[in-house]
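> Below you'll find a set of structures to go through.
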Structure 1
Amino acid sequence: MESKNKKFTASKYYLATYNFAQSLGWTYILYQVIQHYINPSRNTLWDKTEQPVILFQTGAVLEIIHAAIGLVPSNIIITTFQVLSRVMVVIGVILATPYTYAAASPGLPLALIAWSITEIIRYFYYFVNLIGIMSHILIWLRYSTFIILYPIGITGELLCFYAAVQYSNVNPNAWSFMLPNKWNFSFSYLYLLIAVMLAYIPIFPHLYLHMFAQRRKMLNPNIKARTHTH
């Protein structure tokens, strides 16, 4: 029993540290975005945010592992799509195309603003919950701000994808393998981008409605009480 308690304490400590670090990281990213527009300089928005966005967005891949091994009760399918779609935007779209495309798209500031505000609230909510402190205001923010921020973030992501599609149309061989080749295998970066964009059509409404269901559960004491009795 003692080893079990130690394991639980270690897991809780790890998750608290992870969530706090992520909350701080996204706070720094939001600060850089605000600074970019308050104090314009020769540096682009992506110049200022590239390194922390890569670090903290790819760091979210750990959430898939957390869900897979049962460290957190999150739905692994929903978590995987939410994380990998953003990682795809960062690595497979912004970093994979020249600056004049996705990184210069109006979708980048939209995505970064929506991501950072959402993640600051979400990770800090998890952190204070883990250390046994909870605020009704924080609960409300966690399950209400997504109503506006989620569509803004999705719009930003899709605009970045669209910019990458434009790049791929001009450079059809970029990140693609065309037949014939010695592996007898073909891959089209353009078709991948289009396929991911089309996947947003059925998946986004599902995730959005899922968040509304979570909101009703968390903000309605009667629903929450009935859930705990079953």
Structure 2
Amino acid sequence: MYTVKDMPQQISKEMAAKLATCETATIGHFLHDVFVDREIRAVLPSKRIAGTAVTLRLAGPDSALLHYAVSIARPGDILIIDRAGDDKHACWGGVVTHAAKKAGVLAAVIDGPATDFEEIRAQDMPMWCRGPAPITTKLLGLGGGMNIPVSVGGQSVEPGDAVLCDESGVIVLKPHQVDAVAERALGMQQREIGLLEKIHAGEKLADLSGARKMVEDNLAPV
């Protein structure tokens, strides 16, 4: 049986654009529990994408629901795919890449492998997954769920969540969290520009950060 629920409300274009100016590693300075397992990595490391989670849970070797999903997905969606523990079968390949790209899907995050990386790169399809695999899923009709709560890389994801992906990883936020998180991250990124200017002018990082005093005030007796 397949469970298919209504498509979630998308985050606004303005919210997605603001979130996409943030680096996941900057957010990692002040949040620790919104991150997908770091082993789910970017196939196109130069990409930073923010959009709306459309969730899927695929049953083992069956990818029928993924074919269905890319056929109803909207521009601005990010497909978040729970593989239900299957790390053997690549559910995503060249044909799905073309279909998703045509639909305007922004990216996919898969808790499992994918295949046809050369075609993914050629189509400029942002993809985060657990690496390549040659064995693919089939159309088997085994069931699954769409737009239901899922677990991807140890992170709970609900349809309609805001997702940010870049070369350092993937984070999942509730839409109401985005503005505050983005404002804090952007402030930190702006301050980092000033810090780098001082370092290039000859100042020492340990003095600027306070690390020198922290260390020297706590030196063990010789």
Structure 3
Amino acid sequence: MAYEVHVLYDGFSKMTENGMEANCSCTLIKGPKKIIVDTMTAWDKELIIEGLARHGVTCEEIDYVVCTHGHSDHIGNNNLFMNAKHIVGFSVSFKNTYFIHPFETGEPYIIDEDVKVIPTPGHTLSDVSVIVKTKSDGIFAITGDLFEREEDIKDPHLWQHVAGSDEPGLQRQNRNRVLQLADWVVPGHGPKFQVTQKMKQDVEDILNNSDNQFHYI
């Protein structure tokens, strides 16, 4: 199967005198199934429609909506996708029907052999990430706020305190796991970034040295 990952809009976050200004990354996964990940705020309807149109996709064609967690900047336009199954954090539904899936035990939700939704709690206790095998660019992890942006690899204050974390220890474990398996990460509030060999080696060092279990990653 052949999938492409298109980031429709890069997320951002910044502190202002009035509080935080933020919006999430919004991503189209295009292939045998059409999937949108994180639907921005309720004021972004036209942006999403326009972003999909650039790739020849309509809202009616989307098979799955995945929201990495339930915060308002990630779920604002779910109702554009009435033909899709919706996965919002650990909740899976279509119309009025809710499906039981054991994310809480670590079980991935398999869309097909190249796309799966995995539990990655930490930012909230029901966060998920989408793992995609692409035809030419390796493995993408679309993670929502598991990663705020690439800079938080070196500055954990960004994900622990600016973005906030319900369970920092668990989030750290899931960040390390994603860095091990992915070639690219689409974070919640910044441009996609490539996972370098140094990032992977740092994670390997952590796993091999219990003294470093609280390493910055």
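> Quick check on the output: 1, 6, 11, 16, 17, 16, 12, 8, 6, 4, 2, 1, 0 is P(r) over Cα pairs in 5 Å bins from 0, in percent, derived from one of 1, 2, 3. Which one produced it?
Matching structure: 1.
> Here is a follow-up. So if we calculate relative contact order in percent (Cα under 8 Å, 6 or more apart) for every structure here (1, 2, 3), which label has the highest result?
If we compare relative contact order in percent (Cα under 8 Å, 6 or more apart) over 1, 2, 3, the biggest value is for 2.
> Which of the displayed structures (1, 2, 3) returns the greatest value of FRET efficiency 1/(1 + (r/R0)^6) of positions 123 and 195 (r between Cβ atoms, R0 = 25 Å, to 0.05) on calculation?
Once FRET efficiency 1/(1 + (r/R0)^6) of positions 123 and 195 (r between Cβ atoms, R0 = 25 Å, to 0.05) is tallied for 1, 2, 3, the winner is 3.
> Taking -9500 as the value of helix-only ellipticity at 222 nm (-39500 (n - 2.57) for each DSSP H run of 4 or more, over all residues; to 500) derived from one of the structures shown (1, 2, 3), identify that structure.
Working through the options, I get structure 2.
Throughout, read-outs are computed from the coordinates displayed, never taken from laboratory work. In this text the structure is predicted, and so the values were computed from the model without any measurement. Cβ atoms are built from the backbone, for glycine too; each structure is taken alone.
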